[in-house]
1. Which one of P, Q has Cα Rg over 2.2 N^0.38 Å, as calculated from the coordinates, equal to 1.25?
2. Suppose you compute distance in nm of label points 7 Å out along Cα→Cβ at positions 59 and 291 for every structure in P, Q: which one lands on 4.9?
3. So P(r) over Cα pairs in 5 Å bins from 0, in percent, for residues 147-306 alone, computed for just one structure, reads 2, 9, 19, 22, 21, 16, 8, 3, 0, 0; which one of P, Q is that?
4. When percent of Cα pairs over 20 Å apart, for residues 227-298 alone is calculated for each of the structures P, Q, which structure yields the highest value?
5. For which of the structures P, Q does the calculation of helix-only ellipticity at 222 nm (-39500 (n - 2.57) for each DSSP H run of 4 or more, over all residues; to 500) return -500?
6. Work out which structure the value 12 belongs to, where relative contact order in percent (Cα under 8 Å, 6 or more apart) was derived from one of P, Q.
7. Comparing P, Q, where is Cα Rg over 2.2 N^0.38 Å, for residues 139-242 alone highest?
8. Going by mean count of other Cβ atoms within 10 Å over residues 187-194, which of structures P, Q comes out largest?
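Read-outs throughout are calculated quantities, based only on the coordinates presented, and are distinct from any laboratory measurement. What you see is a predicted model; the values in this text were computed from it and never measured. Cβ atoms are built from the backbone, for glycine too; each structure is taken alone.
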Structure P
């Protein structure tokens, strides 16, 4: 593949750092006349008008405001499909486009939703992009992926666990991230339990009903697993389903939405978490299930466990040893 790169600013360096060796950069383009004829990163810089003299397969646009340059190239006769825009960071025009409806809702309905934004790591290329769940919740899944890489690199001991499995999307990711480790999956697989709702305590925090999220089963979850031989299902009401389990843990996901099971999960897993391990608690800033945050904050206040919050969908709290 022979490419031209449009732009000689910081985005150029970012792009060059991730290009595979088989991609040949034949030159750079820039609208700044003072850079024409110079050499940057060992590549000659041409005026855009020189495009017709050059043989290339693609033009990659490296500045953040890539849409304007792409339009410039199209008006110069370059086929749109030959132009690739490299979004090294989040550009203001893209933010405006993405948030047009959010801005209108905030303005017209007075809701005050936070604007959507990208949470990406373009400078962190990975060979295996088979992480479909990242399409919906990039920040959360990639934070877990980074944690998994550190755990494996440091050989932090312990199994992996998830309390609150539902249909197993995250569990399948954990199974792939830790292909050699035991993955314990704790869930009723029957939705919210009456044990957590019967006394009415949860009504102080959220609106929930017995059986919510019951549209799942063990077979559905297991069908997602790349390494099913490493998965142990603990079906039933937690923490009874952990009785007799002698195990330490390197990474745990708590995604049970309600106050009581979050309390039970933190009390059980924190003492069993290996140094260097992490507990990810989903829905920490979810307005629908406010009991999660109450439970986490009470636990942190009581134990002094360090807390970091992630700005992902519904919010995640991370406790680390």
Structure Q
């Protein structure tokens, strides 16, 4: 029995996989490697001695990449938990590399990856991603690797970021055959009336399945902004997609301009600011957990920036849109284009 056959009903079945966890208190996840740090002379654990919360978090140095996990084995990431002060969210990027690859399989702004794309925290209660009070970011996407896993964060700010907390829990064991590796690509653009189109994912080549979308939308005009259709171009589609949606809120599990925020296991609209607030902010997520979109050769995903104009006509929009696309595929993957 392996890790990837275990749902709730399989929890009583004992596996030969080994559990490890990396944090600031155990940076390499070694057996018995936790709580070795010595209390700082003027730190909060100075009166308690070794083993008492001496290094619960780290500082991210300005303009630098910090490796959180370097795992040399076969296995799978099972759970990731991060937290950092809200004002630092826009300055941090997340990258993941599997099996010694040079180009990341995951590259996205930290908040966007956890369905919080606007630099502010909003509660998310879903199956693979949860953002809990206050500012606890959780990820449960399975992330297998055959030889090696490397997880890093990048501080793009010119100042250090204090109090970055993390816990990365993973299993070590033999992988089943035909395991696709986890990928996520973040993008951010401003559309134009001449080209009211946001490309969520492009240049995905190989065999795999698409499993999720996060969108952050900043409308630049009043009125409804979500009439655009999402389109999935599969395996040779050019001018016309195989899968075509009917509107932004429809794809994300809502209807009729949403009307209220919500957070559900597979889709949600967790943030919608007041109409008077500028810039306006809307965030959405859609997980294809029970309905993955399979591709054999290639995949492209787009969404139109359309709203309601006058005389009941659609209006192309000049909006700022950010996105994260999530998928699994057999390696190698094509390098991501620049955001």
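1. Structure of origin is P.
2. Checking each candidate, the match is Q.
3. P
4. Q
5. Q
6. Only structure P yields this read-out.
7. By Cα Rg over 2.2 N^0.38 Å, for residues 139-242 alone, the leading structure of P, Q is Q.
8. P
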